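We did not get these values from a lab; they are worked out from the coordinates using the rules stated. The shown structure was predicted, so the numbers you read here are calculated from the model rather than taken from an experiment. Cβ atoms are built from the backbone, for glycine too; each structure is taken alone.
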Structure P
Amino acid sequence: MVLVKELKRRLNDWYKDDEEIAVAIWTVDDIKTQAESMGIKIKKKDAEQILYEIDKHQDSSIGISWDTLGCYLDDFRKVGPSSSGIVVGVKK
């Protein structure tokens, strides 16, 4: 996962100001919004962990979608909040 300030720096380093690009950005608020729509109560810390796991394990040939968020949140619902670093959304 990357912070906005780091992404800005990278974009400035890698691309010209007038170059066209396509970028999809997912945020903690997106995780929380999807959780709410699924009737799942989630804390910011847990949403951050889910976003981290989605980013870490994403399949670049498929991408990230609302369905992806939903799958991870379904796993979160089953596993629950964790401070032990349980990876949701990934079968070990």
Structure Q
Amino acid sequence: MNTSPQLLWSNVVKKVEEMTLRMQFSGQNKQLRYQVVDSAVKAFREIYEEARSGERPLHRLKRWKRKERKKQRMKKKEDWYKKGRSRGCV
């Protein structure tokens, strides 16, 4: 979800409740819905803190650090299988 920090918390809660209700109607179980909301809130807090400290803009432009972000994406594509997994696919 892309919401403004100036938005009232009650409005944010309404939007999150709408999203979780839509997930419920699409067949997602309660645990998954909780994980999605929890992850989204944590990610927003992290991005918001980075924006407050000046590390990155809250709503970045497409061209902001384009080369660095492209490098990170390529690295993720190459190293996705190396994240702590010692066994390969069987």
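For the read-out Rg and Dmax of the Cα atoms in Å, a value of 14.8, 46 was computed from one structure; give its label from P, Q. Derived from P, not from the others.
Given a computed value of 17.5 for mean count of other Cβ atoms within 10 Å over residues 29-36, which structure among P, Q does it belong to?
P
Each of P, Q could give distance in nm of label points 7 Å out along Cα→Cβ at positions 5 and 61, but the derived value 2.0 comes from Q. One of P, Q was used to compute helix-only ellipticity at 222 nm (-39500 (n - 2.57) for each DSSP H run of 4 or more, over all residues; to 500), and the result was -21000. Which label is that? The structure behind it is Q.
Comparing structures P, Q by distance in nm of label points 7 Å out along Cα→Cβ at positions 21 and 69, which one has the largest value? Numbers along the way, then the final one.
Working: P: 2.2; Q: 3.3.
With respect to distance in nm of label points 7 Å out along Cα→Cβ at positions 21 and 69, the highest-scoring structure among P, Q is Q.
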